[in-house]
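S.K.: Heads up, there are several structures right after this.
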Structure I
Amino acid sequence: MLLGAALAVAAGIGFAGNSTAAKVAYEGGTNPLTFLTLRSSLAAVLVLVIILANRRSLAMPFRRRMAAFAIGGLLAIYSYGTLGSIQFIPVALAILILYTFPLLTSIYTWVSGQERPTVRSVAALLVAFFGLILALDIQGGELNLAGVGLAAMAAIGLTAVIILNNKLVGDGESQPITFHMMLSASVVFAVVTWIAGDYALPQTMSGWAGFLIGPSAYAAAIVTIFVAISLAGPAPTAMTMNVEPVASLTFGFLILGQALNGVQIFGAGLVIAAVVSLRLTDIRIPGANMERKP
């Protein structure tokens, strides 16, 4: 259990490192589409290696395979929203907005009638909303709507991916479906980048470092999550993954020099506390067997 929790923490730090490295890569001359093409392709290859190494089968019914490919399209949209937003707003804020997805999945379970809201869950939702307002520093007058909009799109997209993935996986194996999703996302990014003629490789040493480290950290985190879930289970793994916003805040300050003010940090703390509180309740969060990503 402890090893699984430690691996989940490592995965959360890896995902945070990916986002931070992406910003470094952008500053070095690349762009989100090029970065994401490499990231998704590398992750797909690594998941495939794991499947083959474990002698698992990739066979599945045609409709199930097509559904996995379709969810991969949504995965591409949410991924672009996340890494596109950090061009405009600090990495920590982008990841914080993304991490409202457990709140959104809970709202979905309420609206769909799968769960009934409790006083604790509604209170967590209100606290998170208030904390997000503080973190965005709306009254400061420097709110970038494009960045916030992309991050919000990412949160909604991730919520949809989790809900649909949960229905598709059921009690079956998640790794083959994850591979098909990552493969689909890779194709989407490659085709869109080719059509747009928007391939852009880094032009600096630091840019290349971010360009190579980011996708590698992401792919390693995906693998680590699989192991963490097998050791600790999906719920503890999902809980421990909440380290990602904290790690993003830390990396943003230490590596990118993106310092949030005291009010923003307090707001971020409220959002994280609300999400943790919600996950400690008995409300089912769809897609826990998939964790926070791909």
Structure II
Amino acid sequence: MLTVLAPAKINLTLEVLAKREDGFHEIRSVIQTAGLCDRLRFESAENLEIKCDMPGWVAEESLVSRAARRLQQAAGCSEGARIEVEKRLPLMSGLGGDSSDAAATLRGLNRLWGLGLPLEKLVELASGLGSDVPFFVYGGTALIEGRGEKVTPLPPPPTAWIMLVVPAVPRLPGKTAQLYASLSASHFTDGRITGRLAAEIRAGRQIEPSLLFNTFENVAFARFSELGTYREHMVKVGAADVHLAGSGPTLFTLVHEKSRAEELYLRLRQQRLEVYLVETPAPMDRAG
């Protein structure tokens, strides 16, 4: 049995530069994997079989199913596989779970089926599945441009801890599209915020919370009022520089001292919030 990790991602910066003629948005972002991972297991089988241990997860609606079939078609492969998805990433949380699972599927099946496709080909296939999937083929830390398909790996920054709080709010299909639609030209930036953070990472310096940025925060807290309540609660128990993870609803704060991170984690757990303390950079296998 082959096992592949599918880590969460955090947009340390997320800038929208403009709306493109193809309807997508031009972005510039530094993305980092974090040590909260789904786990995908692959075995040879006659047909393609996909199952998951999370209630409400539907294989036919997931990118895992699409990724497997896309790889079969691209490689002219008739092999089957049994894929078991062990979910730890909350659904539609802004942490990239489905995209990460799709990338893990491409990497895992490439290895299971002995296809030997190069990384560049997997990234090409990933770009047709979703904007975040190419990043997850690489994993680690990366500068993301275009609509997400341009991935430039960055060196791993010094170890830090990220506190994730997942608000108990309804999950909204199409949430990311709604937030993009809510942006106006005044929310567009020129990419320099992301450039500064990328330069700091290349220089081997610690990521400072003041460098973090997510343009969706301009519209998400107004559109989803519960998010502000959760952010205020995190600040009251001692979290600083609370940011939206991707398109949310997950909120996060970056902490450099492990003891401080553990203290905040315990305080938030005592408030009966859904909270995760994860190390970053995340562990990455290199299957495929």
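Derivation of every value follows stated rules applied to the coordinates shown; laboratory data play no part. These numbers come from a predicted model, not from an experiment. Cβ atoms are built from the backbone, for glycine too; each structure is taken alone.
S.K.: Quick check on the output: 1.8 is distance in nm of label points 7 Å out along Cα→Cβ at positions 24 and 152, derived from one of I, II. Which one produced it?
M.R.: Comparing all candidates, it corresponds to II.
S.K.: Same structure again: I, II: which one has distance in nm of label points 7 Å out along Cα→Cβ at positions 32 and 112, as calculated, at 2.6?
M.R.: Working: I: 2.6; II: 3.2.
The read-out comes from structure I.
S.K.: If you don't mind, another one. Match the computed value 46 of relative contact order in percent (Cα under 8 Å, 6 or more apart) to one of the structures I, II, and report its label.
M.R.: Considering all the candidates, the number was obtained from I.
S.K.: Assuming 55, 44, 37 is Cα extents along the principal axes in Å as calculated from a single structure, say which of I, II it is.
M.R.: II
S.K.: Tell me which of I, II gives -9500 when you compute helix-only ellipticity at 222 nm (-39500 (n - 2.57) for each DSSP H run of 4 or more, over all residues; to 500).
M.R.: This figure was derived from II.
S.K.: Can I ask one more? Compare mean count of other Cβ atoms within 10 Å over residues 56-63 across structures I, II and report the one with the greatest value.
M.R.: Going through I, II one by one, mean count of other Cβ atoms within 10 Å over residues 56-63 is largest in II.
S.K.: A further question follows. From I, II, which structure was FRET efficiency 1/(1 + (r/R0)^6) of positions 80 and 272 (r between Cβ atoms, R0 = 41 Å, to 0.05) = 0.40 calculated on? Kindly include the intermediate steps, with their values, before the conclusion.
M.R.: Details: I: 0.95; II: 0.40.
Checking each candidate, the match is II.
S.K.: Shifting gears a bit: If we compute distance in nm of label points 7 Å out along Cα→Cβ at positions 136 and 192 for structures I, II, which one ends up with the highest value?
M.R.: II
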